[in-house]
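Trainee: Some structures to go through are shown next.
FYI, it's all coordinate maths here, none of it is from the lab. None of the values given here were measured: they were computed from a predicted structure. Cβ atoms are built from the backbone, for glycine too; each structure is taken alone.
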Structure 1
Amino acid sequence: MSLDITLHRLATRQGHTLLHALQLRVPAGVIHTVMGESGSGKSSLLSAVCGTLPEGLVFEGEISLQGRRIEQLPTEQRRVGLLFQDDLLFAHMTVRENLLFAVPAGPRAEREAQVSAGLDSLEMRDFANADPATLSGGQRTRVALLRALLARPQALLLDEPFAKLDAALRERMRHWVFALARQQGMPVLLVTHDAADVADAAHLTHLHTV
């Protein structure tokens, strides 16, 4: 399983180029980091992969996931998970309901069992019925990541998910997220400004403003 990106050009409809001539291959279980100054196109690259590019941007190139071309597919068919700096948990749902929302359709008992097993893996079974607003920053990040993984993605995109955490918690969450992604055997594309987030210098791309 790998995520392969061949980007010829990412530009506005008015013709301004944000990115060009970029080739990335992210193998299974590898965390590939993308760094660059603001405006260099890091988040736009993630949006192109998951199919959420703003209306005014155009992607020219090919994106393959596990050998399947996905750049023309709607977002819900791409099987790509995304974790942002903001956890985006649903405020009107409990932790359990947030997680259940992500589990693919199937028998209710099986879906509930997946959520329970996930909460056990987080050591958060006691928080199943908690209001997300009562959780700590680290707990919210863990729940958001678990929700992304319960949707059974074939690749995971991380858009500065640790940026709002303090240094000690950031280190613990970084270790936990990377270990879980490797265990799941997924290609991971991480956008960050923090060099400490780089999992492997051999899998690092610097973007520059055009």
Structure 2
Amino acid sequence: MYAKQYEITLPAYYDMKIIRKRVAEGGHVLDDRAGLGLKAYVIRERGVDGSPVNQYAPFYLWNDTGAMAQFLVGGGGFQNIVRDFGRPVARHWAGIACHAGPARSATPQAASRRLVPIPADADPDGTGLGLSALIEREVEQLKRLSGQDGVHTAALAVDPHHWQLLRFVVWADSSEPDEEATERYKVLHLSAPGLGDLPEGRSW
């Protein structure tokens, strides 16, 4: 499993109906994309759920990194973003764990993201295993969170370049139960052709 997200921050006066129309007309294109676990077409709107910006920020969980690469640089779809908005930074994370929640069969309406740095002093006893212990705790926390009512899918991933930890949760109705979220989103559409192929539990 591999996670990817790009964030297109739009002007404060931008009419977000344009993005809603874009997704309504084209969101189905990836509904049957081979190698894709899920794509959540998510937005943030200035002044809603504490967001300071208008933003279009699609989030992906890929089962096949080759399919992800083809999407990004092989003419597989990302060229439409480049054409319309310029080329945003595509952040990516190696998957650690994923869980189906009680609301897996629902049509999701919200998502939450917690993106935090992994402390440089995460190895207090000097064994080199402090990072592993931290990840174990995060995996257990993800498992507990995924059992909450309203959770569709919960995923945990790591960026080993910037040493950041990502938790992304797709919700049936509201992301409020995720009190640690750093960002909250509205889900406009979910493409999930390989949802059943995403790993259940830890990836190793």
Structure 3
Amino acid sequence: MYLLLWAVLAASIALAIHYFRWLKKPASHLRAVLKTLPVLLLLFYAGLAGAPVLFIAALALGALGDACLAYEGEPAFVAGLAAFLASHIAYAALFWPSIEPSLVVASAWRYTAAWIFVVLMGMTLFMLWRPAGRLAIPVAVCGIALVAMALSALAVKPILPAAGAALFVMSDTALAIQKFLVKPDAPVMARLKPFVWGAYFAAQLVFTLAIAGLPSA
């Protein structure tokens, strides 16, 4: 089991790195599979490690969101948005029983991070409100759920969940900018896409290590 866990974890990371080569390729079923596999392997790892059901659900919903966002078009984006909304709620529900609000108030870095999450999301939603058009409300709901999840992660004692939440906030903020504020042929897209994918997978990996732990003999 020890070796299997390490093999699954290594395969997930290797496939996530490999997917960087597919970021510029057009949407296809193969690209969707390659995008979904890294988090599905984290899901498999979490299941083998005996992680909580809510965490497994959050990863499964994240993988579903990955599959949807691998395709172009508004229906695929809305489906991905719904999947990640449910994933954020599952993460928040997972952290909720362990939260200690006093930790955020008493710790300078947690308090500062909390305000950064709130202000960053507020500014992002303000900038996106008109460009997002009829998707503005669904995007805002998902953004609020993301911040609620991030604040919940900040209020638990271990540091790793907070780090994962920060990476998730950065990834989703960059994704929103990429989707609504930057033209597809803009030069900055060459940097935005790798950042979105890298920060997102790193967030899921950090959450997995925080909740399921590293393999132990």
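Trainee: Figure out for me which of the structures 1, 2, 3 the number 9.4 belongs to, where mean projected area of the Cα convex hull in nm², for residues 33-144 alone was derived from the coordinates. Spell out each step's value before the answer.
Mentor: Details: 1: 9.4; 2: 9.9; 3: 8.4.
Checking each candidate, the match is 1.
Trainee: Here is a follow-up. Looking at structures 1, 2, 3, which one was helix-only ellipticity at 222 nm (-39500 (n - 2.57) for each DSSP H run of 4 or more, over all residues; to 500) calculated from, given that it came out as -6500? Could you put the intermediate results ahead of the total?
Mentor: Working: 1: -9500; 2: -6500; 3: -26000.
Answer by label: 2.
Trainee: Among the shown structures 1, 2, 3, from which was the value 0.45 of FRET efficiency 1/(1 + (r/R0)^6) of positions 73 and 177 (r between Cβ atoms, R0 = 25 Å, to 0.05) calculated?
Mentor: Numbers: 1: 0.45; 2: 0.10; 3: 0.85.
Corresponding structure: 1.
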